[in-house]
Structure 1
Amino acid sequence: MGRTSDAREKLLAAALDLIWTSSYGGVSVDDICVRAGVNKGSFYHFFPSKSDLAVAAYEAHWQEKRPAMDAVFSSQNPPLDRLIDWCRRIQEGQTEMHAQYGFVVGCPYANVGSELATQDPKIRAKTQEMLDRGFRYIEAAIADAQRQGLIDVADATAAAKQVSSCVLGLLIQAKIENDPGLLSELEPTMMRLLGAKMVPA
């Protein structure tokens, strides 16, 4: 097994990687342990179940990516620049993973949430929490753009919900068609939804 000090982290990383690039149902505890190089006894020392591991893995993933989200959505950046940079990072990240794995992996939270929403309340709730955290960044950027007269929306929260749904929809479509190029539509589609009056270069 891995050292006690790193076995838990190895399990978290292995679980996220396997579930994100396959599916929750298609990955067993044995698969995760083999990928992590950790024995099954150690798995159950840290996590009562695969479900508990998945919840912890997605929290760890969020904490890892949070500094980048904070930087992209910093209030020091113009609001439309925040949204455009976010779209471009999504496309770049999915393109890189497509090159690595041979397929579009989609959103890690939406993937497992849509798979298990009717089966595992714990994972459904964690998925909603993760998506809500991301939503708050989008909502704040749109509210700032609205206050500055950069977009034509009546309700920033409603507009943020439309943008979030659009992004998730395009990620699903790109995954189904296995074409990260479809994500080039993220930025222009978002700007159209928001009625952007001047799109940054």
Structure 2
Amino acid sequence: MAPAVPAAPAPPAPAAPVSPGVLHLTFDDGPDPAWTPALLDILGRHQARATFFELGAKAAEHPDLVAAVRSRGHTIGNHSWSHPEFTRIGLDAVRDQVARTDAALGTPPCVRPPFGSLTASIRGALEASGKHVVMWDVDTRDWSLPGAPAIAERIVAGARPGAIILLHDGGNDRSQTLAGVDHALGILAAAGWRFDPVPGC
């Protein structure tokens, strides 16, 4: 009989970068009654403030959640009405998506195109309407459901002063995202990092 092989040790928690600063956590595709309230509680425990890029259709359905996000010190951005790819629908439709969402959210200054789908002409049109287009520096790919440890590791590994981190609080089961955010913020906060909304949003 072959000797038993010892179980591999659990991977260590990722180490926080040595030069702490301010990170900007962003959450797309909400608000969602299943996940947004729990996420707000997690952020509150870590004294973290974030920017939520919300869908107009969901915001109109859950105005109480929009108000709760703002009341907890977070900011809100426009993420379109129904999450189409802007590069596939034409400028008039893009303007309509943004305008309808502004009406539901109270005309926030920042917009994030769904899927990051953007052209120079679309960016120009959005900026001409007074919007600040916000993309991201770190894609945690939490939408692919890679597991909470992977999400936490990607947040921590991507931590650089001023980095914008892409996450989601709607669109699917976000239990992995919530657990990953909770773990990563514990590591980063202990190392001296702070978490503020995206400037200008």
Starting from the value 34: which structure in 1, 2 was relative contact order in percent (Cα under 8 Å, 6 or more apart) calculated from? 2
Given a value of -24000 for helix-only ellipticity at 222 nm (-39500 (n - 2.57) for each DSSP H run of 4 or more, over all residues; to 500), calculated from one of 1, 2, which structure does it belong to? 1
With mean count of other Cβ atoms within 10 Å over residues 140-147 coming out at 17.0, pick the structure among 1, 2 it was computed from. 2
Among 1, 2, structure where Kirkwood radius over Cα pairs in Å as derived comes to 17.5: 2
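Any read-out appearing in this document is the output of simple, stated calculations on the displayed coordinates, not a laboratory observation. What you see is a predicted model, and the numbers here were worked out from it, not measured in a lab. Cβ atoms are built from the backbone, for glycine too; each structure is taken alone.
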